[in-house]
Structure P
Amino acid sequence: MDKLIAGYRRFRANFYEHHKAEFEHLSAKGQKPSAMIIGCSDARVDPAINFDTGPGEVFMVRNVANVVPPYAPDSDHHGTSAALEFAVKGLDIPNIVILGHAKCGGIAALVDAEEDAEMKTDFLDLWMSVARPARRSAIAQAEAVNRADDRTYVCRLCERANVLVGIANLRTFPWIAEREKAGTLKLHGWYFDITKGELYRKNDLDEFELVPPTGE
């Protein structure tokens, strides 16, 4: 923990001192982020670093495997759904990004699990069950090219398919679907390959295209 405290002190001495006016403005005026990112809890993927964002620019939610559950207003606890509601209805955020990534432990566990396996954890198995359609899609794609036994390949397909499942689930929220139809909210699917530092984004054909690391 001493390392974290030392980091805080560097932040106060350097970043905070150079951006004090910005923090004061955000404190007084509130936040108006241009995007919400739903990312993974994985410590190796930090959107603030990956996208070089500053305070107030991104409304961030991180959970295991960047899963987005479908709309289900019931008596259960819905942390990600609550964040979506606040971002969309409270902050009028114009962009939602689901950010998947390579080497995702949650997706690897999902790929290794049996489809009808009995629940073994208190929370994790039930949470990852939301992403089972991504697992089925990945296995089907791998079987089509005779690579179903290639676990690394299946995991990579599943990581990307999970982003697509998340976007489909976003559209089950009526106030998201309405805003997307009206053109006031855009949904984005991105994938970060931590092994190469490369970013991919979903196109209109649900394919992931490499984002050039340089350009205008």
Structure Q
Amino acid sequence: MRALVICDDVYHPASLTRGGLTGLGDCGYEFDWQTDPAEWSAAEMSSYPLIIFSKANNRTSSDKTPWANAEIAAAFVKYVRQGGSILFLHSGTAGYTTTPALEQLMGGAFVHHPPQCPVTVEPLAGHPLTTGSAAFTGKDEHYHMEMNDPNVEFFLHTSSEHGTQPGGWTRSEGQGRVCVLTPGHNLEIWRQPAYQPILRNCLDWCAETVSHG
């Protein structure tokens, strides 16, 4: 299956997302990479059954200008409601306070993070999306999140000296699916043997909904 990867922001270069996803090896997905918002269009996006959203609200790694607006946010909402799926990864949850429709689509949004520190990733035992994984600790940005959908299904939490936070959840929107994972500021987290199964499982869960109506 082909998936469109939207990535590259000031604090999270495209190389991070590339390294993390290509580290999954032959996982059944072919990734098309989009780093410049000038190349984005709702029409092109609709040709993909799956979007991987790993981009904070900056145009590029060298341009802090926000790229998302209300029209773009509405296009993502429409895409999911018509049967597309989006996997939001780490920085993909950050910086979208000016586009509340995108934050509502996520089901929760980034508020802040303390300085990087040891963060323990705690998968929910017995959940289908955590099959093959286990708890692990690594240096990361501990994302603090504000949830806006009481009906999300949590399958992952993160904890550090700064407390416990939601780390992974799913929700539906119309005919489509949304999945969110907050760990992953450093490539070492993406490449963790205990985290890679979660990434694969989340891709597969999103890919179950492929109709665009």
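No lab work stands behind these numbers, since they all come straight from the coordinates. Treat the numbers as computed from the prediction; the structure is a model and nothing was measured. Cβ atoms are built from the backbone, for glycine too; each structure is taken alone.
Things to note:
- Of the structures P, Q, the one that 42, 35, 34 was derived from, the read-out being Cα extents along the principal axes in Å: Q
- Calculated for structures P, Q, distance in nm of label points 7 Å out along Cα→Cβ at positions 1 and 153 is largest in P.
- Structure responsible for 1.00, with FRET efficiency 1/(1 + (r/R0)^6) of positions 121 and 185 (r between Cβ atoms, R0 = 35 Å, to 0.05) calculated and labels P, Q on offer: Q
- Origin of the value -11500, where helix-only ellipticity at 222 nm (-39500 (n - 2.57) for each DSSP H run of 4 or more, over all residues; to 500) was derived from one of P, Q: P
- Computed over structures P, Q, distance in nm of label points 7 Å out along Cα→Cβ at positions 65 and 81 reaches its largest value in Q.
- Which of P, Q yields 3.1 [distance in nm of label points 7 Å out along Cα→Cβ at positions 9 and 33, calculated]: P
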